[in-house]
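Have a look at these structures, which come just after this line.
Every number here is computed from the coordinates shown, using simple stated rules; none is lab data. In this text the structure is predicted, and so the values were computed from the model without any measurement. Cβ atoms are built from the backbone, for glycine too; each structure is taken alone.
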Structure P
């Protein structure tokens with residue numbers, strides 16, 4: 001059985017009873033969108049190594065800089081393609097080669113590369129956890145170098161980025177391994193959980209599962225309940241919350257980020273399942289995060305605000321594709337656990353909005369940003385920057401459990 005394309009543009013019948021996750025037409029639509037995404041981003045392979053970013057029509061953009069998280073997300077995404085039966089081993093191999101020849105910079109991996117040489121030689125925790133994610137996913141499809149990369153990046157993470165007390169991923173570094181500043185952040189840790197869980201599934205090593213649990217406990221067990229189930233993003237060097245922080249508008253914006261709460265909720269449930277579902281209050285915590293994020297973030301005109309204040313008021317009202325994608329993943333996980341009508345309402349609302357505004361039904365891929373009228377815009381992101389978030393929105397609902405990784409991921413059938 002293989003992925004098959006469908007021409008149906010709507011995600012599901014709004015009048016249909018029951019739950020879309022149980023509906024074969026909706027599942028076929030999800031599979032068809034996954035196929036179109038895989039087909040669209042296959043054009044990103046750069047002959048000399050690594051990947052192009054693509055414009056809205058899928059033509060390569062000529063920016064020579066390749067950032068580490070973009071390279072690794074392509075590796076991860078096409079490992080999922082291979083696991084789904086859609087074919088991705090060639091792209092995974094292409095990306096792994098560039099990870100070694102373009103980004104590798106001595107002991108670590110450089111944030112930015114051009115050609116075969118690192119150019120932005122910062123060592124970022126955010127980037128290194130994506131190296132672990134990529135290598136773990138590549139290992140699942142049998143890439144011959146993946147196990148070595150898992151070992152090497154794990155050593156770097158433990159040696160330089162991991163802080164034993166409080167058990168979190170800490171500072172970013174320059175090329176000389178001197179800390180760039182005293183900033184500590186939630187974002188690298190959240191994606192650290194994602195990577196650690198992937199590494200656990202790829203290797204079976206308990207340290208990955210345990211350290212993912214340390215991160216989850218700090219942010220979701222301690223921080224989120226203190227702040228009304230909004231997760232503080234920014235911290236000082238001693239992990240004191242920096243409520244007033246206002247830095248890079250994309251990676252360190254003021255306030256809290258509803259999309260991250262949705263993503264963290266889904267990762268919490270994934271960890272819970274991998275750990276054998278030991279605690280009964282985990283689904284309630286995930287639900288509290290999801291309900292707060294949707295209540296705060298949903299814009300009157302649809303879509304999710306990028307950031308809100310600690311009072312829930314909108315701060316950055318830009319609407320991007322990835323919070324919608326993460327909301328879909330979180331709601332799919334909750335629906336798998338318990339069929340609740342309110343979750344289904346939100347699941348359908350998010351998919352309908354994505355289909356109407358973000359998905360490019362003509363060319364493939366998703367538009368990353370919308371203007372005030374709900375039309376695609378390049379004000380923040382140029383072209384279609386990656387497959388990673390939108391692809392996972394189509395795959396999470398199709399996976400049989402709460403985790404998309406591992407050899408249990410089924411072949412996707414559609415139509």
Structure Q
């Protein structure tokens with residue numbers, strides 16, 4: 001059925017964002033984990049579906065018209081095609097040392113949500129935590145207290161269907177206002193949904209975007225557990241970041257805890273092999289349709305001296321600009337203006353992946369009969385031999401990572417590779 005998300009799932013364009021779940025008037029769609037691919041996929045109960053097509057209209061998986069949405073949201077096309085519309089760029093961090101240390105990168109998102117809640121700007125925020133009873137799965141929810149916001153801090157390096165929680169926003173009291181926190185795909189889905197649901201548009205007063213290169217599949221975490229010889233059933237709690245910057249993964253198993261630095265587990269295959277295919281054909285690294293976007297401050301002068309955490313902040317409209325400045329005046333966050341060129345430079349790898357090399361991967365998929373999403377946007381480079389070859393490498397890695405029976409070889413390869421790199425570093429130094 002072309003007018004439902006069935007066609008999007010069958011064409012492997014589903015981003016797993018959860019928007020369709022929240023907006024189905026018949027509650028005919030359920031989200032399930034595809035254990036083979038390690039991603040979420042919606043499934044329609046045909047007996048309940050009335051073929052209204054709403055799920056298709058709000059889906060960001062097959063199409064995002066950036067030209068139209070930028071004009072509607074910001075009143076103009078972006079001047080900066082790398083990071084989208086922006087008023088100012090900053091670096092900053094929470095003035096609460098506990099929040100700063102225990103967040104992903106400076107704790108500004110957490111602090112800003114708490115500030116907005118305490119100031120009465122919002123009544124709640126769509127955020128995500130890991131489930132208590134199933135610690136390897138995320139749980140999107142509406143946080144309504146300071147502690148609930150803190151509980152949802154830190155990155156979740158696994159698929160997150162954040163927009164399923166939009167249902168609670170839609171069913172909230174008429175005068176309640178909310179913030180939403182999500183990756184590019186979540187923000188895309190929300191912005192598309194707001195075009196056809198004015199109630200949602202009125203209720204969401206703040207869209208917070210998290211810069212994203214790609215989201216690892218559930219197989220990435222499963223792979224790490226296998227590498228560490230930990231059974232998933234024994235995991236009591238898991239966090240991917242926190243404890244300073246750049247942070248560590250912590251796995252609580254029965255009566256002990258295992259800790260790995262971000263660089264250690266990300267370079268062990270976690271961040272190089274386990275891509276969802278749909279993430280490789282996303283063109284938005286910096287959540288360009290958000291009111292305000294956040295990223296790790298991969299800026300050399302900060303990296304050298306910062307072991308606690310600092311955020312890059314891209315303010316895109318007057319509302320977000322006023323919010324962060326008021327939070328600064330009330331001593332909640334520290335803020336320092338930086339040039340947008342520093343943001344582009346700090347995010348160079350992700351921007352190149354999403355902008356420069358995207359059409360090469362799309363062309364490669366099209367050759368093999370695969371569908372790709374439609375983007376009405378500028379800033380995308382034409383396919384090159386290099387981007388196509390890079391795509392071949394990426395999809396080879398994706399294929400290898402999907403074969404659990406050869407993970408042992410992958411673990412051996414990554415171990416050998418890391419030893420070689422360390423040996424070369426010693427020789428060079």
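Given -10500 as the derived value for helix-only ellipticity at 222 nm (-39500 (n - 2.57) for each DSSP H run of 4 or more, over all residues; to 500), which of the supplied structures P, Q does it correspond to? Walk me through the numbers on the way to the answer.
Details: P: -13500; Q: -10500.
Among P, Q, the structure yielding -10500 for helix-only ellipticity at 222 nm (-39500 (n - 2.57) for each DSSP H run of 4 or more, over all residues; to 500) is Q.
Tell me which structure, out of P, Q, gives 12.8, 39 once Rg and Dmax of the Cα atoms in Å, for residues 122-185 alone is calculated. Could you put the intermediate results ahead of the total?
Values: P: 12.8, 39; Q: 11.7, 35.
Attributed to the structure labelled P.
With mean count of other Cβ atoms within 10 Å over residues 34-41 computed per structure, which member of P, Q shows the largest figure?
Numbers: P: 22.1; Q: 17.4.
When mean count of other Cβ atoms within 10 Å over residues 34-41 is computed for each of P, Q, structure P gives the biggest number.
Can you spot which of P, Q the value 35 was calculated from, given it is percent of Cα pairs over 32 Å apart?
Details: P: 30; Q: 35.
Label of the source structure: Q.
Computing FRET efficiency 1/(1 + (r/R0)^6) of positions 42 and 386 (r between Cβ atoms, R0 = 25 Å, to 0.05) for each of P, Q, which one ends up highest?
Numbers: P: 1.00; Q: 0.10.
Top value of FRET efficiency 1/(1 + (r/R0)^6) of positions 42 and 386 (r between Cβ atoms, R0 = 25 Å, to 0.05) goes to structure P.
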